[in-house]
Structure formats: structure tokens, C-alpha cells
Structure P
Amino acid sequence: MKKTGSLIAFLFPLFFMPGILADSRPDFDLTATQDNFSLYYPTYLANGFFTTSSSLRGTDPTLSFMVGVIDYTPGDTPRPAALPGWGEMDYFDGAAWLNATPITAGSFLDYRQTLQMYDGVLRTQYVFTSSGNATRVGVTTFVSEDSTHVGVTSLSLTPGFTGTVRLRFTLRPRPAPAHRFQLAAVPAAKLRESEAETEAQIRRSDPTAPERGAEWYPGYVDIQSFGASNAQRLLWITGRAVGGAQIADAAVIGLPAGAVLTESGVYKSPQLVSLEIALRVEQGRTYTFTKYVAASQENWGGLKSSVIDWAKEARGEGFDSLLAKHVSAWHRLWQSDIVVEGDPEIQRVIHSDLFYLYENSTVNTTWAMEGCGLSPNYWGHVFWDSDSWDFPALVLLHPERAKSLVRFRYRTLPAAEARAKAYGYRGAMYPWESDPQKGIESTDHDFVPIGAREIHLDGDIAISQWQYYQATGDKAWLRDYGYKVIHATAEFLTSRVTYNPEKNRYELLHVCSGDEIYNDVPNDSFTNAVSQKALRVAVAAAGVLGEPPNPRWAEIAQKMYIPFSEKELRHLDFDETVPHDQKTWMGSSLTWLTYPPLDLAMSSAVRRNDYEFAVKSLSDLTPNINGINDMVPVIVSIDAATVGDAEESYRRLKFSNGPFLKPPFNVRSETPGNNHLYILCVSGGFLENFLYAFTGLRLTDQGLTAVYPPILPSAWKGVTIKGLKLRGESYDYRISHDVAGKVQLGIQPAAQE
């Protein structure tokens, strides 16, 4: 083989040839360079149904997950089971295999990896050098938003030499977890030593590892069958998640036009299914290999025969056509957007938060949004995040996606009813942590008592059901789905309250505050306020449908006790008998009283006092920045907007980015100091600042109503919310200054694109 390392300089300009890097939009692009080799938090590509994770090379075996594919190993918490990794491809240039070569600046030259969020595509490019050889490498990967069972990755190679090269294409099952903790059965204190040891091993082994917490290991798919066809360039695997759904993956390979293979063969085992080829290449000529993948599970389409057919159909259609349809689908999604004038940094954060919400949502299904999306973090469980943090953003931008979130609660209503009965209550008692497939209680051992007391969840769920109706006016949906959930949660709350005859009021005792260090307290203000609104929602929903409401709903709501200090003219976090002095991740939960889905009615003076107390508590009781949850600055920003403080609202919003956004793809972590990643509730909360806080809008029975004056931080020239959906119509809202300098909110029918 002729070695031509001197041609590296020749290869650099080829990166800018058409098809290697498509036209980009800087406000939608996030890019990794060689500076990220030492610290790289992977992103992932998804279409709400299945995923593939990124890697620095773009060709490594990476994690992949599918909605509803859950490992139910007894004793452990339910957790997402990792699919066979499907993005892996490898290249041997005659001297070294690409994926076995350490990632260094000397071996991966002129490196760029760009997440093009506007197109929903990840593009990676570099010059791979080994032993004097040099090859320009370009990788393009997407998970189709148009054909939801299909994922595609394409590898383009331009060698700086003439000779024989080899390529390997694989489906690689994920091995069973090396360490498995009995999180559902054993107290955490007995697990800490082994967990700490495992986490240390993970951290030492690879600073770019996508698994950064030992407890977040993925579940296991037991491989049942596998196969490959050299003639068809086909690979396939079937399996079953432990105690869960059957899955099937298939991949077919597209070769460069006119390529003549010198070797071709397949390898088949439960650990690896692969196709390996060899071919002669010429210096300076580009060769493109495409891997067309189809994936499914038994509750979402067909299995083996279906995925094989879909993969072959994708290859028959071709890369360019599939990519064009995928990109077009993403461009339609971006017709609903938030545009800030004068702040490119904030603009990119808006787009990354929208991107992660969009790619983790589905249209008109019954899938909720997991706390950390389609990832193993927080075990893929569904929290109240889905209802109160993600839903409020989606319902105004893409109600057809928000609908899936509220319908999840209807689908899992029987499990919630069974749980209420088991605890001795009526109605439906939704789990604090729901398994996304069955909706059953999935909280780990130590947090089961907390989960049983964090009952604000039922109120949050009822409010989101009602707000879907308020936003869409869909009375048929309310009758067939939403009201059934609202009714059941109201009945639970009715059976859960305690009447205090001495004070003629209803109370909620033995609850866990949203600020969860305060467990087993009486009358948490947020819980009581949410429950009060949920009961009023039940009365209103019954009225819309002409159904007779339970008369106790209105009575309890009217007499619900929400702790208040007449002396300080502010709400209390909970009953005055409980000292508010613990060091916590949020200081005070009073900011949640003005959270847009709740928006508890109060005077402007009380609202200001609540806000100032919450900010002081955050300063006094959460002194360590690494302990602050990113939910806090985004909600404090909303609270600042309700009291009219535009600059403080802006400052808090900016703070929610810097220490929490991980490079290079704006992956949000729960706190600055932990690695609990893809924390989607904060993405939702960040966006709610623009949809509700800065506009002053709230969803009410009259639709989207201006409840507070709009505000506009001085750093921005204006904010436009494009394609906001309300009751079948689409609008553009704009916050700007009028000729006198006063902030105004304008509305007009959405511009057609």
C-alpha cells in the first residue's frame, strides 16, 4: 500500500465539498472541536420512539433506547433496557482500525462535530491519520422524524492513498449490567459501598463515558435470535427486555456506486452480528457507505419480518430522499419557535431546549416524557415533570405532542386506581415515579415513603388535563379521556384530606413537600394549593360536560387551608409548627405558588413578599452552588417576572445555563456538581419563561389570557413566539417596546412559511 501522509493538507479543503457539511444556521448549531476531546457529554438523536447516542468518532458502538422497552428484573427498579447498538461502523486503512485508535489531536485532525438542530442531524468530520496514512472521514447520522422506525448513518471516506481498506458494520447487543443493585428491595445504605466503587470505575475508565452515575446503568435485552445475509448485506437481532417487551433490529448496508468488493463475509453470535468487507480504493476519491436501520417493539409495530422489510425499503428509497423527508419534518416542527433578538447565546439555549423536548415527544400516542428523556438517567421514570414542566411548553407550541403526555395518564389510570386502593384511598393515586410502560410504582426502596407522601402529583396531573382542554377546546377528548383522570384524582384528594372541625378547614397531613427534605409535614402550601385548584378543575370540567360534580369537591376547595403569615403578609412553606431551617436544594418552595400551571391568586404585595422570602431562603439555605437544582433558577426567574422585575428575571435565567449546561451540546445536568443528565423538566421550565413569564400570559377558561404585564430585559431588542397554537389557530406573539419605550405584547395570525 502506498503511504501518502503528505497529502493531509490536500484533504483539508475537501471538508467543504457539497454533501459533507450542509448549510448551517448558527443559532441552531452546537459544535464540538478538538477542545472537547477531554470532556465530552454525548448528545443523542431521537424521534420520540428510539435513539442513538453520539460519540466523538461518530462511528463507535453507543447506547440506544426505545420507548416502553423496560427491564423488570425482580428486586431492581424498572429501567430502560438498552437496544443493540446500531450506529457502529469501523474502518481499517491498512494500518489501524478507526474505532481502536485513541482520540488525540494528532490522529483526528481538523475535527468538527456539529449537532444541526434545525435539521435534526449530527455531522462529524475529521482527517483520520495512522502510521502515515490519512483519510478524510465524514459521518452523517439521523433518526428519522418522518419514518419513525428508521435510523440512518452514513460514512464517507476520502483516502489520501491508493490501496485496500476494510469496513465493518455491526449490530452489537449491550451486555448484562456488570453490577446490579437491588434498588427496589434493599436500603441504599447497604449499597453505597459497591455503588461508589462502581461509579469510581466508570469515572476512571473514560472521562467521555455517557454513563456517569453507577445507579443509572441500563437494563438488559436478552437476545433470542440473530442472523445475517452476506448476499443481502443484511443484519438482524431479536430479543426481549427482562420481563418486558420483545424488540427487533435490522440493518442493511448501502455500498458506493460501482464499488467492487475483494472480500465480503458475515459473523453471527449473541454478542455481535456483523458484515465485514474489503475493497480497493483510489487516492482522492470519495466512497460513501450507508447503514439503514429499522427498529421496533411488540407494542409499536411489527417485529423481525417488519424491521427487515423497513430496512430494505429504506435502502431502496436511498439516503438523499430519507434525509430530505426527515429534514422537512424537522423544519415543520421549527415553525413553532421562540426568537430572541440581541442575545445569540440565549437563542442557542432556547433551540437546544426545544430540540430536546421535540425529539423526546411523540404525536398522538400515549407515551409520557421521562424525567431524563430516552436515557437511563433516573431510570427512565416518569415524574410530575412530564405534566407540570414539559407539558406547559408543548401544549402551546405542539399540542399534538402535549396530547400524548396527558393521554399517558389515562392509559395508566388503572394502575393509579389500584395504588390508591392499596393505600386505602379512593380514586387514583399516581406514583411519584411511574414506569413509562405500565405506569406502576417504580420508586427505589429508600424513596418509597417519600413517593407515597408527595401527593401534589395528583393535583399536577389533573391541572394538566384541564389545561389541555383550555388550550385546545377539545370537548370530545375531555369527555373520553381527560375528565376520567380529573374525576379520579379529585376522588383521591377527597379521600386524602382531613377535616379540622376546630378551625373549619380541610388539611393535608403527612405529606412530602416539593422541597423533598421536608418529608412527613402537615399542610405543605404548594401541595394544598395544587390540590385546591385540582378540585376546582374537577367542578369546572364536570360543568363543561354536564356531569354532576361531587359536592364535596367545591366544599373542600373552598375550605382548603393554605398556610399564611398575617404578620409577614406572605405564605408559609408549610404549617407553622414545622421550622423552615433545613439546608436544601431550593431554599423555599414558595416560588412554585406562582408557577404558570398553578398561579395561585394573591395580592401583588403578598406575591412580592413570597418572592423576597424565597430568594432570601435560597441564599441562606442553599449556600453551595453545586447543590442547587436547575429547576430553581428557572422557576425563580418566572417568579421575578410576576413581580415585574425584568432584570432579575433575566439574571436568574442566565444563571440556569452556565454551570448546568454541559459541553458541547447543551446537555442539562440536574445540578452543577452532579451528572444526572438530560434533565428535561428544566428545558421545559426555561421555555416557560418565554411563553408565560415574559409575556404575562396564562391559560385560563377564556383561553390564553394576559394576567401580568409583559416584561422585556434590557439586553434584548424583542422576543417573538412563532406559531403558538390555541384552539385550532396559530399565532405569532411579539414582546417589544412601543415608540414611548413601554413594553407591549402584540399578537397576529402566524406568518406562513
Structure Q
Amino acid sequence: MTTAGRVCLAVVIVLTAGLLIASTARAQQSQPPPILIRDIHVEGNRRVQDAVILGRVKSTVGSTFNPSLLAEDIRSIFSLGFFDDVQLRVEDFEGGVKVVFAVSERPFVRDVDFVGNKKEDRDSLQEKIDLKLGSVYNPVDVQRAVEKLRDFYEDEGYFEVQITPTVEKFADSDVKLIFNIVEGRQMTIESIVFRGNKGLRPDQLKDAMETKERQYFILRGKVQRQRLEVDIDRIIQVYNDNGFIQARVESHDVSVDREKARVTITIVVVEGPQFRVGEVKVTGVTLLPEREVDRQIKLRTGDVFSVGRVRETSTAILNLYSTIGRASADVNPKREQLPTVNQINLTFEITEGPEVYVERINISGNVRSEDKILRRELPLHEGDLYTLQNKEKARQRLVNLGYFETVNITTQPGSDKTRIIVSIEVVERATGIFSIGGGYSSVDSLVGTIDLAQRNFLGRGWEVAIRIRAGATTQQGTISFTDPWLFDRPLSAGFDVYKSIRNYQDYTYDTTGLNLRMSHPFAEYWRWHTGYRLSRDVISHLSDTATPDLVEQKGATITSSVGASLTRDSRDVIAAPTKGAQTTLSFDFAGLGGDSQFYKASFLQTYFKPIWFGHILGMRGEAGYEAGWGGKEVPLFERFYLGGPNTIRAFKFRSISPVDAAGFKQGGTSEILGTVEYVIPLPFGLRVAAFFDIGNVYGFDTKFDPTDLRYGPGGGIRWQSPFGPIRVDYGLNIDRRAGEGPGAFHFSVGSPF
């Protein structure tokens, strides 16, 4: 390019750049300045405060007017749910604009009423719905309330109930909701009919259902749609557990006879073939003997196939591995279906996994109780090998504390396959008692009571109690304290200061004393106990017909004794056992100072076993022997007696005893006692029991003869009340002798043994 050309090109470039610069400058001069928001205002709101509304607005005073952001603000305000409409208005204001959000509030529910309801009163129906007075009126919420009311009425058998909501407006636009209810008649199920069932009988299918036919006055047979839907699944489950793995419910129909107010439910099933178990194999077992794993299998070759038993087998194998710390084990039951022969081959593939250790223990729900009083009871600690036995033992110990309504222990995977997190969730119960009142006991008749007790004092597990009893024949007072973990060790220590006065037919017994006690666990379920007792016992107010032996006992006696015992207690729930046993071997020695000189040995064995359907078989055996030493006899108040609510219930309290020549019941120096009790649980914490008691007391003029026994059957009712187990028993004296009654009635608190 020539020089002239280059100059011309430069001139063109400069001119072009100049034109571009000039054009840009003119454009900038012609663009208007930004519009700023100078104020934000809300109008139309009566109840909802400005701050609540503006808290949802992202636009701010001083920011640039942005239509897109303001549209988002409108949506945010509307999402509060308080308004039927939200409008935006923009006005000129101080060199910028003023943004006004004009809202139209939804009405508030000022009143709710029910019309036509006969089954339930207004307050009960109000509890069934979520609508509260003062809440924002929302048609969706009203429809939900209608559905809940309909579900409630259908649960009560009002299958044709009609519920229509209406709205009445007040002058200030608030509303009153009225639910117009036409209950109709209460429908009952006349019959449940099955079609297509050949392999299973109708009664087998009906037993699996919660929906029941009416049975005179026992079951009304209410129609409940939701329950019926669940029952369809239950029917299929029954078929699957009886080998019909292809079974299905083709249809179910509810037909109503409006004249008779009766309903017939028809269920059509398609069963398919019944499958049996073919070959059963287990693979992957290396850590346990195969025969131990084989014992857990609930299905054998030739059995009818059952989905439930496959599930039970898997759970049993997992539990077996958990006993050796392999909580991460996995069981995969594989089924090989052979349609030609209607068989299923089963293979339980086991992945044993590594040993699992406790990574962390989380405790929740303990509001009053300190964490440490729960943790110290646990046989599981962070870093320990996790086993199923320790998990169950932990739950049992926490339940037996008596501090909690419920105790749930669950597990979650830890940071890796060798770690597990244990979560303990408790619901605390009231452990304190303050009561002034009265009661009745078959031993003491009418009794006035004052109780001030706390089983979990200051949330530290201390047991403190002051108890006073006063009645026509007895007066008692006790102050006691127990620390179950003295010095933060599993050493239980405590004391009792007591005074008791009891009037018997021939004399009055007055005792004042102090007990010091201590115990410590060892091994599994075992505990040793030791204690010291110092008491002053007075026999006075003898009857005019008192025998010489009784006269000799008159006056005050100081007793200083020590005692020791060994116990083994594996009962699941101490207050009302369902399984486990208790063994107690004890020995007391009196004569470390004082007036009394005797020794006493006793043995107690109980056993509880669940039988079926939650029924419990309980058994007890007890024996005792005592004798004086140093030329002294056993004091009258230390001797053995039987009869009463906790021994042989066919006889009154302390009525079984050797007698002297004058017929005075002088107590014995040896005893044997046995009990068998059969307990059947009922709803609402009730249980009924049948029992048979047998035993006798020997000594002095009565030789020990285990064939000379008193006995009697009986029955009773138990109630697991908030104050402890309450029992009502009647024992029948089938071995009635001269001067004895036909039986005895007993009302008492606590477990019989």
C-alpha cells in the first residue's frame, strides 16, 4: 500500500472512531435516569401486621424499581395464606415511586357449630377436626374437616352419613362455619361372604380381618372403609402364608340393605395353586456351626410354603449372629419357583459381615432423669461389642427402674460396617407420690394413708419415702432412703426408720426399729445383700385368756441382728413378671447384744413362663427354718405364720399356725409353701388369674411333717394401675376344718410373689 493510501486509511479510522464516540455520548445523554423506590406501603390489612407482610418482600426502599422482583413479592405475600387477593399500585413519590401492596384479607373463623349431630356432642366433634377459632378461613381446610368427620362417623358404623358445610358471614366479614350432619342409621355387618376360595375356609380368612360380622350384643360389626382396605392386604397375607403366593383379591363389594340397616360384604378371591417347599439350603456359614443355623429354619421340605415363616427364619438367623457380635450380618432368602410341580426351592444366602462395635449411645426423652442414671444401668458402652442379648438386657434394666412409661431401643448404621449407633428413647412417668386418703386391705380393713415418696429424687435415682398408715387395728410409720449407686458404683445402700403398732385378738405388738442395708450385683442376675437391724419390740395389752406362753413374751425385747442373702433375679418386669425366675437364699443371726438370740434361714424360688396368647404360668416354692440359741426361744413376733394375700389365700392373715394347749396361735419354727398361678391378660391393664396354694407351718408341739399340708384353689383379678399392681383374690378352703370359714377374700397391692 502506498503512503497516500495508508494516510487515507488512518483518516477513515479516526473519523469512524470519532463518529462512534459521538454516537455513544449522544445515546448516554438520551437514556433516562433509573427509577428508585422511595417508599413501600401496605393497605387493606386489618389483622395481619405490616411487619409480617413486608417480611416477605425482597424489594427495598432505595433500590431500583424492578417489575420482575415486585411480581415475585406479590407471589410471596399471597403464599402467606392470609389473603384472597394481592394487588400492586405504583405512585410518584419524592422523585421516585411509592409501591403499595393492596391486600384483601381472608375472613377469620369466629365460630364453629354442628347441626344434626346426635352421636357425639359439639366439643367431641370439635376435637376431630383441625379448624380452630381465630384461624384463617380456607375452603381446603374446611373440606379436610369434612373428611375427618366422615371418617369418624364411618368408624362408628354410620355408613351413610352426609356432612355439608355452610358459611355465615358477620358484618366485619368474619365467618361462622356450620357443619350440617345427617347421621343416618348405624349400619351393621350382617355377613362377610367369600367367593372363589377353595384352599382356605371362610373362617380362616375372617379371623385375619379386623372387620367383623355382628354377633348378637358382643360385636356390632361396624362398617369401616379404611379398615376394609387394610383387611384386603391381610387376606392376601394369609394366602401367602399358606402357600398361595399368586393369590389376589379380584374385587370387594359393600351392599346395603337400607330397610334393615344391614350390610353384606362380598370379597372375590383368585387363589391360584398352592406351593410347597422343595429343597432348603443355607450358604455362607463359616462362624457358627451349621446345625445351629439350621435350627433357626422354620420351613422344611414338604411343608406348605409361607412368606411369614421365611421372614421369621431370616430374623432368627440375624438374631443368632447378633449374639456373637455380628449385627451387620445379612440374610438374603432366594426363591426358585417350579410351577410345573408347584414347589419353591429356598436358599438362605448369609453374608456374615464383620464384628460390630457400639460407636455411640444416644439417649432422649429423659427430661428429669440425669443421663448417668440411665447409662450406668446399661451393659452396653461406647466401644463394646454389640450383641442382641445386651440390647435386650439394657431395655429390661431400664424398664425395671420404674422411672419410664416406655423404653424403646433402636439401632442405626454407624460410620462404617463395623460401627453401630444405639438410640434409647424413653418416656418418663411420674415417680413422685403425695397423697392423703384412705384404702382398704383384707388384712388391715379400712386404713387412712399419707404418702410422700419419690423414686427418682432430684433425677439422681435416689429413693426417698415417708409413709404413714392408720386404721382400727394398725398404725405404721416409715422413713426410708436408698441410693442405688453409692459413690457412683453399683453399690446400693440405704436405711429405714420405722414404727408399727398392730392389735391382735390376744395382744398388741409395738415395734420401733432401724434397718441399715447394702447390696451389690455380681455375675449375671446375681446380687449379694447384707444388713443390720436394731429394734425394740413390745408385747402388751394381753387378753384375760392369755396363755402362759404368751404371758412369758410380755414386755419389751431388744433385737440386734445381722443378715445376709444371695439373690438371682432374671424376671423381665418385677412388678408383673411374664418370664424369668427369682432365687433367694437368706440367713439372719440375732444376738449381737440385745435380748433376742436366734437364727433364721430361708429359701425362695419363683419361675414365670409365657405359654400361649400371652398367658403366663407362675410357680413359687418357699421354705424356712429358725431356732433359738443360748437357751432362748425364738420371739413370738419372729416366728412363721401362713395365710393371707401373699401366702395361702384360702385362709385369713396369719391364721395357719401351730397352736398351744389353749388354742393360741403361737407361730412356728419351720414352714413350707408352694404356689402355682395361671394368668390371662386382658385389655386395659387387667389380668385374671387362677391359683393353687399349698403349705404349712410346724414347730413346738407340731412336728415337721411335709405330708400334713393346708391348701386351697382360687381366682382373682389384677390391675396394673398407676400406683402399682392391685389384686383382688378369693381362695377357697376345700380342706375345711372345725372353726374355719369356707374361704377368704383378699384385696392388696403388689405382686403375690
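Values quoted throughout were computed directly from the atomic coordinates according to the rules given, and no laboratory measurement underlies them. These figures come from a predicted structure and were not determined experimentally. Cβ atoms are built from the backbone, for glycine too; each structure is taken alone.
When distance in nm of label points 7 Å out along Cα→Cβ at positions 89 and 569 is calculated for each of structures P, Q, structure Q comes out greatest. If you work out mean count of other Cβ atoms within 10 Å over residues 145-152 for P, Q, which one comes out largest? Largest calculated value belongs to P. Taking volume of the Cα convex hull per residue in Å³, for residues 377-424 alone as the criterion, the largest value within structures P, Q is that of P. Supply the structure label, taken from P, Q, corresponding to helix-only ellipticity at 222 nm (-39500 (n - 2.57) for each DSSP H run of 4 or more, over all residues; to 500) with the calculated value -5500. Derived from the structure labelled Q.
Largest in relative contact order in percent (Cα under 8 Å, 6 or more apart) among the labelled structures P, Q is structure P.
Match the computed value 1.8 of distance in nm of label points 7 Å out along Cα→Cβ at positions 49 and 481 to one of the structures P, Q, and report its label.
Source structure: P.
When distance in nm of label points 7 Å out along Cα→Cβ at positions 561 and 585 is calculated for each of structures P, Q, structure P comes out greatest.
Among the shown structures P, Q, from which was the value 26.0 of mean count of other Cβ atoms within 10 Å over residues 81-88 calculated? Checking each candidate, the match is P. To test your reading of the models, identify which of P, Q gives 376 for volume of the Cα convex hull per residue in Å³ when calculated. The read-out comes from structure Q.
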